[in-house]
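Have a look at these structures, which come just after this line.
Nothing in this text is a laboratory measurement; each read-out follows from the coordinates by a stated rule. What you see is a predicted model; the values in this text were computed from it and never measured. Cβ atoms are built from the backbone, for glycine too; each structure is taken alone.
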Structure 1
Amino acid sequence: MTKLLRRPHIDVVTSHVVEYPTPLNLNNFYNFGALAGICMAIQILTGVFLAMHYTPHTELAFFSVEHIMRDVNYGWLLRYMHANGASMFLLSAYIHMGRGLYYGSYKSPRGFVWGIGVVIFLLMMATAFIGYVLPWGQMSFWGATVITNLVSAVPVVGPSIVEWLWGGFSVDNATLNRFFSLHYLLPFGIAAAVILHIAELHREGSTNPLGICTKDIDKVTFYPYFYIKDLLFFWVFIFIFSYFIFLAPNALGHPDNYIEANPMVTPAHIVPEWYFFTFLCNFTCDS
């Protein structure tokens, strides 16, 4: 009778969220994976609602963002949550990857788990870049121009790839439409990759700070011990996130992005978002 009452989908959730055997000695750095998942959910939800009011056209994009900020009920909250949520998402992912490198989470038999994580990271960077272009401010336009032009350095096919990215011969309306479509679709690809990442991790088992084989270490069920730890980190995250949303919403952005894009006026400094500094600091342009 008990077997007849069992539901497969309930069993899947229970095995991965409730009864999952977790090494007893995990420290607080292991909480950032769950935190990154929460940030991803926030980004997808706020992004869907923002897309309802955004217009992907060079003549209207900047003003549609201002319309969201000024006229849509709680539009300012959605926009600030989405803009600052990108920074929180990338910060959580960086700490999560740093923990993995430090504790050797990339080693066998978890190489495939690490590989999926790298794919997720690359998709995140691509999504963040094309999302930064959508407000169509000065830094959005010129950042897109500089970064996409870097692809032209690829031998033989570089210029053709740039033209394909632009949809023409410069960053223009076709570029904005392509970027909007990709920015809307890529997060769902990220979500699918995250599900695969978690499923593969739970199949192999989590690592631990001592690097001991998971078969030789004491374990506890994920719920309630690690559930409570993740919940504590969630409230700390909400406190920090709320500070940026309500008290310093533009601290992580650039003031030039509140000026409408103008192809005839180059900003004094074209700089990437902070989470791109590691990759693009050598390409920063001063005019």
Structure 2
Amino acid sequence: MQLRHIILPLALSMAAACSDDDGVSVNERPPLGGVRFINAVADGGPVDIRMVDQVEWSASSVNGTNIGLAFRSGTIHWPTEAKARHIRVFPTDSAIAVTSQILHDTTITIEANKNVTLLLVGSRAAGGKVSFVKIDDTPPALTGSQIGVRMVNASGSGQVTTAASGYLTATATSTLPSSASFANVGAVSVSQYVVRDTGAFAIRVASPSDASTIFASAAAPAGAPASGLVGVTAGASGPGSALSAYLFPRSVAGTAAPATFTTPGIVWFVDKVPTPPSA
């Protein structure tokens, strides 16, 4: 009996001595890219978008404050492991039989050190399908008081127009200048960035063939320069900002899309948040 009591602690101490586990586990951060989801499907309700290949470092449209990603809504750029990622889109619903349906199943490669938007487009009507358009959100080189601005035509064929032209103006009601800042941007297409100085401005979007036909207008988010210990706020007056004006179609009547969107509309998204001040 005494021998057993001596051998057991000895065996345990020997086992501990042979172990390399010091009780600390360190997981290295993988190469990361930024992924933002935006819903441009005009005839459907909110969706849940998830990367289903792993839990860690995976972008998602689902967080603790929202219930599905609605039409004309988007997320931030989520830090996401850079590699080929398996993504699925589900309808948002409280019934498991509905929310377990797969609207889209795809694999998209995410690049390290690059922000992208995955724009959900298409139709959820009978016979329709949805898919992603991958948009590179790399901003232009900006110095001093400059900002970058571009236009994204998130309207599909037959929803508003197959093309649209964007005009940067002083206000959302200003007379259009003689030439467009973003000329003839096709359906589900992206313009180049325009670099401009900080200061309030708006975008007005019109038909490329008839500038008097205005589809939508919207002032850019204000933003603000750095002040004391407060860094730059992204927007028209925030140097170093990059912004995108997304033109969305009206919602399709009689569908689950919000009925309040009876006309095309513009939503501004921040592509680059200015670098915060160093301590």
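Matching task: 21, 32, 22, 22, 3 is the computed value of P(r) over Cα pairs in 10 Å bins from 0, in percent, for residues 99-154 alone. Pick the structure from 1, 2. All intermediate terms of the calculation are to be shown ahead of the outcome.
Values: 1: 21, 32, 22, 22, 3; 2: 16, 38, 28, 13, 5, 0.
It must be structure 1, since only it matches.
Here FRET efficiency 1/(1 + (r/R0)^6) of positions 179 and 243 (r between Cβ atoms, R0 = 35 Å, to 0.05) has been calculated and equals 0.95, so which of 1, 2 was it run on?
Working: 1: 0.75; 2: 0.95.
It was calculated from structure 2.
Work out which structure the value 99, 53, 28 belongs to, where Cα extents along the principal axes in Å was derived from one of 1, 2.
2
Out of 1, 2, which has the highest value for distance in nm of label points 7 Å out along Cα→Cβ at positions 147 and 171?
2
1, 2: which one has relative contact order in percent (Cα under 8 Å, 6 or more apart), as calculated, at 16?
Among 1, 2, the structure yielding 16 for relative contact order in percent (Cα under 8 Å, 6 or more apart) is 2.
When helix-only ellipticity at 222 nm (-39500 (n - 2.57) for each DSSP H run of 4 or more, over all residues; to 500) is computed for each of 1, 2, which one produces -19500?
Source structure for this number: 1.
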